[in-house]
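As structure tokens, here come the structures.
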Structure 1
Amino acid sequence: MRRILQSASVFILSLVILTGCSKKEFNERYDRPETLADPIYQQLQQRGNFTSLLVCIEKAGYKDILSKAGFWTMFAPNDAAFAAYFKEKGISSAADIDAATAQKIVKYALVFNAFKTDRLPDFQSSAGWMPNTAFKRRTAYYDGPQPINYNGKDILYLNSNRNNRGSTTYFSVTDNNNKYVPYLLDRFLAPKNLTSADYNYFYNQNPYIGFNVADAQVVNSNIIAENGVIHEINRVILPLPNIDQYLAATPQYSKFKSLFDSYMVSYLISEAATAKNLENTGKQQDIYIKTYDAGLAYSPNNENYLKLDDNDGQMEGYSMFAPTNDALDAYIKNVLLEYYPSLDALPKDILFDFLNAHMFLTTVWPSKFATTTNGQGQGALFNSATDVVDKKLLSNGVFYGTNKVQNANVFSTVFGRAYLNPNYSLMTRALTASLKTNIINTSFKYTLFLTSDATIRALGFTYDLDANTWRYTPPGGGTALSGSSALDKLNRIINTQVVRSDEQSLGGNGILETYGGEYIRYSNNTVYSAGTRDAGVTLNVTGTRKAENGTVYFIDGLLSEPSLSVGKHLEALAAPAGSNYKKFVDYVKNSTIYNTSNGEILGITAGSFYTVLAPTNAAIDAAVAQGYLPASITPTDQPGKDKVANFIRYHIIQKATIVPDGKKDGGYLTLLQRSNGDPTSVTVTNVGVNNMQVKDMLGGSASVVPASSNNLSNRTVIHLLNTFLKFNAN
């Protein structure tokens, strides 16, 4: 060893001689510069107003760390801050603070990396610095294993440090789940259109002054030290709880918390955490991880927000609105459990939707309740002045205690009338697959016709849970359907049971356009579609409920699709004695574009919408007299046959169903094409209910005869016209 040291000395001496450096020059080059600021601990000593903090630093075991090199930001409470803290805690000096509390104060005051105010509001992303977007920094403080009695067993657990959202990754053993400290500066507030009122809403006793940290004001900033930056604050800040911890510590939200504890929380043994604990403590004891169900928007005990980038700053945080026990009790009783005997019987999807309605995956600032949305697309439906009884800025987000629940659209709209009633689970499943997003939107009004599970099954539809597919078996026999074929059939029906308006009464007579574009009719609290009319069935309304965005009618069947074609429906309209449809239908049945076996009309294709305008018998006679139709319904010459076909085509509007309800008008194409292939059209004037005129290409006008119109067919309505439409096919 002596020989090695001698060799080293000779080498250094030789180096000095060879470089021509004197000892003084050597020291000047390699000694600590005199102009370099002292480390954080020495800076605090020299300033003289951090005596209590220095005591805490020594008790916490951080004197050596803060007296040497490093890279910290310290939010340092001054002696005046500690004087207020002593008074609040009923103690006389820092000597009365135990080591554990001292550690909390010191470690939560220390932020990783050194930030002056010019960088503190910036976020470090993989793409570089994002100016003025951060308002939280990672501190040196984190919770160790905590005791709890779980299922009658005393265990130690750590909080999940991931969200467990869409994966099974809920914990990383290399991540201590460090707590974050929030702060606000003007440079952060301005770009987000926030003001001092957003801070003062949480801390009105220590108002915003341009740079605040949690509930403290920064009274002296940017004190440069060798190993970081000091910002002097006027309050002692203890580690803030996270949302999970605050919820657990506040009895007035115990029932809301119990929903999480009973249905969303699990404690899972972690081999990695157990091994790490053995390494740290020398004790062999199982360590559990407190995890939240992946169906939740986030894990309220996760300090890491989304962990998009591995950095020390955060641009966002979680938000939770927690109803008080009284508010929650009333809602559970009157809404969630209206049709269920207990919460245990409630489908888990309903619990997910209820809890997620109160959980926002972003920071909901007090001035942004209406414009910040949750995963369900809703803003916070609370008045910040009257509905919020408690507000806290916490380590991983913001918390609002409320005197009412977030009335989620999935429960308050017409969809909720099915969703919350177990007797309508099949209808709920079908609506969820196709129309849920639309009918939970409170910006639009709807009428929903609900059919019970028992009735849907009796009509042949079932859902196979094992195969995760729909099945249809015709009650009277016939071809069974499964998978997409069965679902397509059901979807057409479901689309017919949703109307794009709020029909608050079905007491009279009327016609309604459904979400699928087809029409249904109602009369004195009965309702029917083209399909139920084909089957000779009219459905009865057995009950009604109001919802936030419309009216729900409970009916004793399904508004099924028709089994007959348009031509067969025309034949049925012409069949009664004295029918005003007879002469028009006689020409249709005997035309070259009609299939007598199935009633199909050439040009009318499955899946498209049509409006048939049938002239009265007298109008047909006038058309014959004016040469628009041959006298015989069975002409033998080709010109006569063409004349009939063209007449029929010009009286069929394509790609649209129009009824006299005042809602649709303008120009529409017909099935008739000119000899050169150009389309022809008519113009509809829809003045109001039962007042609709059709203008032809030659300037003539015909009126719909209300009493004999609004006849339902296959994606088609059939009207009677008081005269015929004139045209030129050349």
Structure 2
Amino acid sequence: MMKIQRENTEILLHPRLAKFKVVKRDGRLVDFDDQKIYDALVKAEAKINGSIDPLAHERIQEIVNRIDQEISERFAHNVKIYEVQNVVEHILLEKNEYDLAQEYINYRTQRDFERSKATDINFTIGKLINKDQTVVNENANKDSDVFNTQRDLTAGIVGKSIGLKMLPPHVANAHQKGDIHYHDLDYHPYTPMTNCCLIDFKTMLTEGFKIGNAEVESPKSIQTATAQISQIIANVASSQYGGCSADRVDELLAPFAKLNYQKHLKDAEEWIEVAEKRKAYALAKTQKDIYDAMQSLEYEINTLFTSNGQTPFTSLGFGLGTNWFEREIQRAILQIRINGLGSEHRTAIFPKLIFTLKRGVNLSENDPNYDIKQLALECATKRMYPDILSYDKIVELTGSFKVPMGCRSFLQGWQDENGQEINVGRMNLGVVTLNLPRIALESAGNLDRFWQILEERLGIMKDALVYRVERCKEASPANAPILYMYGAFGKRLNRKDAVNELFKNKRATISLGYIGLYEVASAFFGGEWEQDAEAKEFTLSILKELKAHADDWGNEYGYHFSVYSTPSESLTDRFCRLDTEKFGVVANITDKEYYTNSFHYDVRKNPTPFEKLDFEKDYPKYCSGGFIHYCEYPVLQQNPKALEAVWDYAYDRVGYLGTNTPIDHCYECGFEGDFNPTARGFECPECGNHDPKSCDVVKRTCGYLGNPQARPMVHGRHKEISSRVKHMK
């Protein structure tokens, strides 16, 4: 007999059933587990009566024992899932458990109904027409009122429906149930698109490229270079579905600014006799050219609309250049962001600015670029960006220095066949995220069961990620010429080459995402576990397990399977909503109506930035494929030194740090600070204004900023941000 502990009672499972396999609808074979039957009946009982007492547990256990006996007598070794369900219904009726039978049957029918709706295009189109928030507000930076976004949402519904049917059945089933989340189903696998990337701007700008019918030559000025960058970004963003980044943009653009300087110096030679005055004239003209070029780039990125109806999710990395041109580019980027957009000086949402701190360059007062760091601090207190990278820590965690692809997806150090380190031109092939809190809830306090379910789910995750890779490999260079043929992905392929040339040998990453470490630990150690060393080690052991599997898969398949701290904008809501339906309201898990992103400290608590960094610093070692830390502050505009103290403290502890500080502005009464979250959006605490036209409300919605006043966020993400705002006060 196999012993099972259930509700403080030791249960003996029939010996034959210990070897039974259940044939799932998707064809998988899984171990027979009557705990699932028991849990389903307990849930049904609780729904009927509102609660459940110890006698009910005993009664249900007797029913499960009878079900086990029936299955062991009727079947030889394997049993189909619908046969198990038929036996359950039969035994319930046999024991005159009519209410329980009805509730169980209704639940099973509803599950089948939900599966059918997910692939019913007409049903989902109806949700779009009726402006269902889960459809129209899935992305906080996607304006669902404009035609091209509506067209993309409509196409996405078709893509999702077809994509679910293309996926391996067990992967599609796990996604629909909420065990996992197969990201970007509106684009992939219906199309074999890639996710995010580091664009190889340097090669494209120096060697030229092609967009549409135009052969574009290398620019002769910084103004033309930034114009070409915006064109490249627009084209790349329309050929993939994730974010894109420009790495070390100050160093990238400096040679083109130098061309401006040389031109102005030549002009000065005709009119100015004194050499020093000629140089001063050329420098002044070049300084203005740099400012104008960077301002144009900021405006162009914020006014771009890609084919999917949104501004390209773009990040600019800078901060390491030390010559005059590089420093002026850095200064211009920061000053333009401080000044804001338009006559009202609104905060620009894009591009995300990422400033690199490096010891000996800008970290300390004696470093040559310390003055630029001071400007970056001013910018962050007023506009939340730039986020910062700690140079030495990024090298330690990822094996080389580079900015993330998009908001947080990091490449690992990689060398080509000639031993040359390559970062730009590489890409990510997509993300699948694991619902960790669900595993904890299913485990019902049993750690052995937690690890058993985790292992089973990781098998599904592996199949999902491998499928993403295989589908991406089916693309042709002709599908996305800007990526594969004209240099965005580095090496340029011919029309009939295999795109796998740019993916294989771990050049590309594929991401195993996760969500909700806080909730998992809460299930086993309670909601105040952060200071419990055993609980902390448990959460770290989960990430170690994910990393061990990812490393094994990478060695097996030749792609870099990376553990990724998912920016779970809509997923904070989706997973929690599905788990609430399945498990009810559970303290510190589903009761909040959102799940906590990745490894972050519970947003309802109020740690100091230093405490938060010390708590979170241990996690990225095991999830170096994607991570970011945030610290919460009150209004900082008059106290940049406080922010500098945190940046300096963070340098040797974490690799990537963002700033959350109130920067909302009311144009009616002039208030600056933190708007109040309300049922109708955010409103000015002074005059009650909540009109998007007369206020500027900017919040972090994931790795990027968002404007929740203009484009409402999904329910759960809004709840998390509202909770964070409340606990900052």
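Computed from the coordinates by the stated procedures, all read-outs in this text should not be read as laboratory data. This one's a predicted model, so the numbers in the text were calculated from it and none came from an experiment. Cβ atoms are built from the backbone, for glycine too; each structure is taken alone.
Between structures 1, 2, the greatest calculated value of FRET efficiency 1/(1 + (r/R0)^6) of positions 364 and 636 (r between Cβ atoms, R0 = 30 Å, to 0.05) is seen in 2.
One of 1, 2 was used to calculate distance in nm of label points 7 Å out along Cα→Cβ at positions 68 and 380, giving 5.7; which? So the calculation was done on 2. To test your reading of the models, identify which of 1, 2 gives 8 for relative contact order in percent (Cα under 8 Å, 6 or more apart) when calculated. Structure of origin is 1.
Please state which of the structures 1, 2 yields 39 when percent of Cα pairs over 53 Å apart is computed from it. Attributed to the structure labelled 1.
Among candidates 1, 2, the computation of helix-only ellipticity at 222 nm (-39500 (n - 2.57) for each DSSP H run of 4 or more, over all residues; to 500) that gave -15500 used structure 2.
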